[in-house]
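Several structures are given next for inspection.
We did not get these values from a lab; they are worked out from the coordinates using the rules stated. The shown structure was predicted, so the numbers you read here are calculated from the model rather than taken from an experiment. Cβ atoms are built from the backbone, for glycine too; each structure is taken alone.
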Structure I
Amino acid sequence: MAALEFPAWDPVVLDVPGPIDLRWYGLMYIVGFAAGNWILNRLSRRGFLPLDRDGVSQLLVYVVVGVLAGGRIGYALIYDHALLDPLRFLQVWRGGLSFHGGLTGVAVAVLVFCRRYRVPALRVGDACALATPPGILAVRFANFINGELYGRVTSADTFGAMRFPTDPAATSRMAIDGLATRDHELAIQMAYDKVEWADIEGRVSTHYASGDVIPWDRIRERLDWEVVRESVPFRHPSQLYEGLGEGLLLGLVLLFVFVATRRRPLGRGAYFGLFLIGYGLVRFFLENLRQPDAQFTSAEDPVGVVLLGMTMGQTLCAAMIAIGALLLWFSRRTREPAPA
C-alpha cells in the first residue's frame, strides 16, 4: 500500500499560558523571513540588489508588514468575511493568511519602500522573488502539521495518501466539532495516545463558545484514532505537494536561472515575472488535487467554480501568470548589453 500515516504532531511547539502559543505556523514564518533575509543580503553583496545591509534590513521590515497585512486582508475579503471584525482580524495567531493577499501586500510594500529610498522597484521585486521560495516551503510544512488545506479524496493506493484527523468525517466521529482551536488540537493528541487526560484536563475549556457545557466524558470515549480511522477517507497531502512544487522546485528553477545569468542579469522584472508564472502554473495544476474551498462550493457545484470553469485559486493564479508574462515582455527592454 502506498498510503502513509499522518504524523499528528502537536501544532503548538511551546504551550504557554494565555491565548498566544509558539506554533509551528508562526515559527515557519520566522524561518521563511530568516532565509529570505540571508538571500537578500547575498544578492546585495553580489551587487544584484542595489541596497546595503541596512537597506536590506529596512526592506525586510516593509516585507513582513506587507505579508501579514496583505495576507490577512486578502483572507478576510476572499475567504472569511468574519475576519473583517477588527477584534478577530488582529488575532493572527489563530491563522488565516492568503498567499495571493500576502503577495499583493508585499508588492505594495516594495513600491512604497522603493519610492521612499529611490531604488528601482522591479529589481527589488526580482530580489524578493528569489528570496521567497524557502518561506513557501516552510509555511506549507506548517499547513501540513496543522492538518489544514488537505487534498481531495483519493484511493489508498495513491502514493502519499493519508487520513487526516482534521477531516470532517474524523471530527464528527470524535464529536470534537465546535471545540475551540486548542481544545480541538489537544483532543486529537489524545486520540493518537500522545497525551493523557490528566495532562490536559486543566488546559481545555469547559464550555463551548455558545455557553453550553462541553461533555468531555462523552468525547473522551470517542478519542481513539485506531477506531475512528476506518471511517475516514484517504486524501492527497496537497500541502506537501504545494511545498515541494511552489517552494522547492520553483526555488531551484529560479536559482538555476539566476546562476546561468549572473554575468549578464536579465532585465528588471524578469525574475519576478518567472516567479509569478512558475508559482501560478504549479498552483493552478495542484488546485485539481486540493480540497475545494468550502466558501465557494455547493451541492450543485462541488468544485467551487468562480470564473470560466476555474476555482478561486486558479482564477488568481491565471492573473499571476498573465502579469508574469507582461513583466517578462517588459524586462526585454531593460536588459543590459552583453559585456565585450
Structure II
Amino acid sequence: MQVTETLSDGLKRAYTVVVPAADIVGRRDRRIAELGKTLRLPGFRPGKVPATVVRQRFGPAVSAEVLEESVNEATQQVLTERNLRSAGQPRVEVVALPEPKDSTAKDLEFKVELELLPDIALPDLSALTLTRLKAEPAVESIDRALGELARRQRKLEPVTEVRAAEAGDVLTIDYEGKVDGTPFAGGSATDADVEVAGPGFIPGFTEQLAGLAPGESRQLQVTFPAEYGAPELAGKAATFDVTAKALKRADIPAVDEAFATTLGFEGGLTELRDAISGQMQREYDQLSRLRIKRQLLDALAAQAAFPVPQGMVDAEFEQIWQRVEADRKSGQMDDDDKDKDEATLRAD
C-alpha cells in the first residue's frame, strides 16, 4: 500500500492511498475459494463448487465486498500507523476503482480527508475559584404558589344575577374569527369557556370580554403576535364576532387545612407548605448547579486555548439550530430573540 500526504494544515489532513491490484485480486480469490467450500449449488457436491462457477455467479458481489473491505482497512491503517486521532468519520473519495469483472485492470486509489482532535494542555485546576449561590424559598413566594394552586382548583358556579362579566369571571361564548373578512381554520368555537382577562388566548382577546353580559354580542379587534405558530396568521389583524351565552363565577377555595387535605396532604397545611417549599428549593438548587457549571466551563475555557475541528463546530451548530427552529415554530423564543430574522439568529 502506498500512502501520500497531500494536506497538512492545522488540524486538517489529507492522504492519497493506492492499494495494488495484486492485493485486491488475492483477497478476491481467497474469498471466492472460501465460498466454494461452503456453497450448496445444484449439480455439485457440498463444498466442491469450482472457483470458476463461484466467480461466474458471485464475482461482482465478491469484488464489491472486497473493495469496500480494502478501503476500510487501508483507511484504518493510515490512522494507526501515523497515530492520528480523528475528530470524526474520515471522508473517503474513490479516485480509481478496479472493475468487478477484471480487478487486475488497475490499482485501487482513493483519497482520505479528516480533521484531528487537538492536543489540550491540562490547566492548573488548583487556581480555579468558583462561587456557589444558595437561595431559599421566601414566605411570599410560597404564598403565591399556594394561591396559584388554589386558583387551579377553582370551581365554576353559574351566576344567576343579571350582570356584565368582570375580570376573573368565566364567560361561555360562541365566536368566529376572520382575517380580511374571511374566516380562517381553527378560528371558530361554540360553548367555549373563557376566563375574562385571563391567559391562553391571543393578546387582547379575553380583556375585551369584560362588560359583556349573556345574550349580548360584540366584535373584538386583535392582532396575532409576530411569532404566532401559524405563519399565515402571524402579525395579522383579525376580528372575532363573539356572542355571550352564560356567565360563571370562579369559586376559589381558601388555602387552609381542609384545602390541603383535599389534595392528599394528611399533615394539613404545614405539610402542603413544606412540599411546595421543597419543590421550589430543588428548582433553586438546580439553577445553582447550572450556574456553577457554566462558571466552571467559562473558567476552563479562559485557561485552555486550543483549536477546534471545524467539523465538530458545524455539527454542534446544527444541533443548536434545530432547537432554535423548533422554538420558533412553537412560538417559544425568548423575548430578546423573537423579532430577529434568521440571518441574525444564525450569527448570534
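Say we calculate Rg/Rh (Cα atoms, Kirkwood Rh), for residues 159-262 alone for every structure; which of I, II gives the highest result?
Structure I comes out on top.
Taking -16500 as the value of helix-only ellipticity at 222 nm (-39500 (n - 2.57) for each DSSP H run of 4 or more, over all residues; to 500) derived from one of the structures shown (I, II), identify that structure.
I
Name the one structure among I, II that distance in nm of label points 7 Å out along Cα→Cβ at positions 15 and 191 of 7.4 was derived from.
Among I, II, the structure yielding 7.4 for distance in nm of label points 7 Å out along Cα→Cβ at positions 15 and 191 is II.
Matching task: 1.4 is the computed value of distance in nm of label points 7 Å out along Cα→Cβ at positions 71 and 239. Pick the structure from I, II.
Traced to structure I.
Name the one structure among I, II that distance in nm of label points 7 Å out along Cα→Cβ at positions 31 and 55 of 3.1 was derived from.
Structure of origin is I.
Figure out for me which of the structures I, II the number 337 belongs to, where volume of the Cα convex hull per residue in Å³ was derived from the coordinates.
Going through each structure in turn, the value belongs to II.
Compute distance in nm of label points 7 Å out along Cα→Cβ at positions 271 and 303 for each of I, II and report the one that scores greatest.
Greatest value across I, II: structure II.
Here relative contact order in percent (Cα under 8 Å, 6 or more apart) was calculated and came to 19; which of the structures I, II was it taken from?
I
Could you tell me which structure in I, II was used to calculate FRET efficiency 1/(1 + (r/R0)^6) of positions 79 and 135 (r between Cβ atoms, R0 = 25 Å, to 0.05) as 0.80?
Clearly, the read-out refers to I.
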